[in-house]
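Engineer: Please find the structures below.
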Structure P
Amino acid sequence: MKFLRVAAALAPAFAAFTLCSSAQAQTYAWGVTKSIDNGGTFALAQGESHTVDYNLLVVNALASGDPADGSATATVTDEITCPAGFTCTRVGATTFPLTVAVADGSFRNIGDSIRVTNDSACGDPVTLTDSATVTPNGGIRPPETDTTDSTISLPACPEAPTITGPGDITVDATSAAGAPVTFTVTATGGTPVCEDGDGNIVVSGDMFPIGATTVTCTVTNASGSASTSFIVTVRAIPDQLDDFLGVGLPHSLEVKLEHASDLLAAGYIATACNILGAFQQEGRMQTGHQLDPALAAVVLPAVQKIGELAGC
């Protein structure tokens, strides 16, 4: 109950008290009013803070009547309802709960300050709610609560982010470690961050290992997030040799190429290199005969390069 309401309601009780005998019990009614000292409307951009200064006016009124009707002390509590995307911290010397007593006087002003920080909120205005409650320590009078709202204006939210990836990528290994791979990811509303399946950050131009690697790129802002995924496949050296099977090579050359591919896959590098050397020698001899010169001009240099990558 607010003080004026309390005082008006208890005025007859004050008069009655002056007439009652000294043996009659004295009881107390409590009221609380919470107000904002420095304005209840303000704007906060993301990352900014503002301190809201409150004043609690706790009131007691002397009454007469049933001894269970009140008490000479009361407990004051205070509850903050912080908006989503904010951090609200009580600052200053006041801590709750606290005890007030009739001996403190009929009125007690209690300062209270809340520091509000906009961590990530944007869009429509939000409300900071602070409620103070005074509860008699005994008797049957109910607690009384007063609530004060502050309105916080926010910056406009950015548009929801978008992102587009390059699609799946396949490249040939340039060494036993794999191959460097370039890719382009376009995004709006923020800077995309790309990770492999193990959570490692990857960027265009990084070395990718032989095999398939799933890359997931995400862009995030205050309005949400967007993601795209693609697979980077780095083909091993044996796979590169297999490309030349079935392109029209003479049978004897295909046999050598397939044998070398199997040896490389099994790790027999030296033996595979010997087979590739024999492939090159026979290929030069067959060019213009069983091996078409135009095909030889493509296959022989490519197989030579693959052999060098294998360590031949």
Structure Q
Amino acid sequence: MKQPFEDIPTILNSEELIEKIIKEVYKINEEDYKKREMLRIKKAMRISTRYLENIVKSFPSIDKIHPFYREMIEIIYGISKLKSLLGRISRVSRIIKEIAESSISDVKKSNDLNEMRKIRKAFLGRMASLIRKIEEDLSDLSKIREKLIDLPTIDPELPTIILAGYPGVGKSTIVRTISSAKPEVRSYPFTTKEIIVGHFYSKGRKIQIIDTPGLLDRPIKSKEEQMAISALNYLNGKIAFIVDVAESNGFTLEEQKSLYDNLKKLLKSEIFVFFNKVDIADKEKISKAELYFGPCIKMIATKGIGLNEFINLLS
């Protein structure tokens, strides 16, 4: 599966697009003056309008993509803002086409070489001016594209396990150990770290497993972080909250329970708790963890112990 934004092409800025058009226009050397000027106008119109229209069409239909990816657009830029931006680019394409048709008509009516040249130059000037007016839109679109194409390839319809818990509890070890291939590492909104997406098969079904360092591993402070977490609710997922019962990662059991309670308010999916690093935890800490979380599956992820039970419970 591909994520829906992978086919969006690189977006030129206004000057790069104008330079590309002019370069192609002056390659036309038709001997017939009238025909030459008409062909140059047509060429400029085709390159500019096709390019702008292709940019708009390369973005997937926002209303048709899965709500998870739609939420990504909302977080990164804003759905209504993106629709307006694409609308402005489409409008410029239509205006260029209208001006071109009018200019070609004027060239057809003229028998004066200088006048035909003036008509062509005037058209190219107006076209360039229109393209420069959307420079900010093209720039914004280029930045949006970079963020969207770097999103992870997550299949929202696949059964999904989303890992949560403080840094150092063993989440990345779990992903690497049970994934059938090398996990994909990509960016995700409002975390400076990259999320990890792995896959494995259980009971004949393909399942994806996601670790979100920098997002589900600390108390949530901003509205934007809440939105990024809320997007995960659109996945067909279960949450696996990993507890370091040995407290070897520097976070106490009280802090881990507080994070669990915080995430429980934001995530709609069922949360399953697992105790990791039981081999280096004393009985008192395990008993204390059970007091906070209740009886849970015990694991030693670095040795693969408890991972079969982890998979069976969640898949």
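What follows is calculated from the coordinates using simple rules that are stated; it is not laboratory data. Note that the coordinates shown come from a computational prediction; the quantities given were computed from them, not determined experimentally. Cβ atoms are built from the backbone, for glycine too; each structure is taken alone.
Engineer: On relative contact order in percent (Cα under 8 Å, 6 or more apart), which of the structures labelled P, Q is highest? Walk me through the numbers on the way to the answer.
Structural biologist: Values: P: 14; Q: 17.
Between P, Q, the highest calculated value is found for Q.
Engineer: Name the one structure among P, Q that Rg/Rh (Cα atoms, Kirkwood Rh), for residues 138-185 alone of 1.63 was derived from.
Structural biologist: Details: P: 1.63; Q: 1.11.
Comparing all candidates, it corresponds to P.
Engineer: Taking -0.84, -0.97, -1.10 as the value of log10 I(q)/I(0) by the Debye sum over Cα atoms at q = 0.11, 0.13, 0.15 Å⁻¹ derived from one of the structures shown (P, Q), identify that structure.
Structural biologist: Derived from P, not from the others.
Engineer: Upon calculation of FRET efficiency 1/(1 + (r/R0)^6) of positions 58 and 82 (r between Cβ atoms, R0 = 25 Å, to 0.05) from the atomic coordinates, which of the structures P, Q produces 0.55?
Structural biologist: P
Engineer: Please state which of the structures P, Q yields -17000 when helix-only ellipticity at 222 nm (-39500 (n - 2.57) for each DSSP H run of 4 or more, over all residues; to 500) is computed from it. Intermediate results must be reported in sequence, preceding the final value.
Structural biologist: Numbers: P: -8000; Q: -17000.
Attributed to the structure labelled Q.
Engineer: For FRET efficiency 1/(1 + (r/R0)^6) of positions 74 and 226 (r between Cβ atoms, R0 = 25 Å, to 0.05), find whichever of P, Q sits highest and give me its label.
Structural biologist: Q
Engineer: Now for a different question. Which one of P, Q has distance in nm of label points 7 Å out along Cα→Cβ at positions 234 and 266, as calculated from the coordinates, equal to 1.7?
Structural biologist: Q
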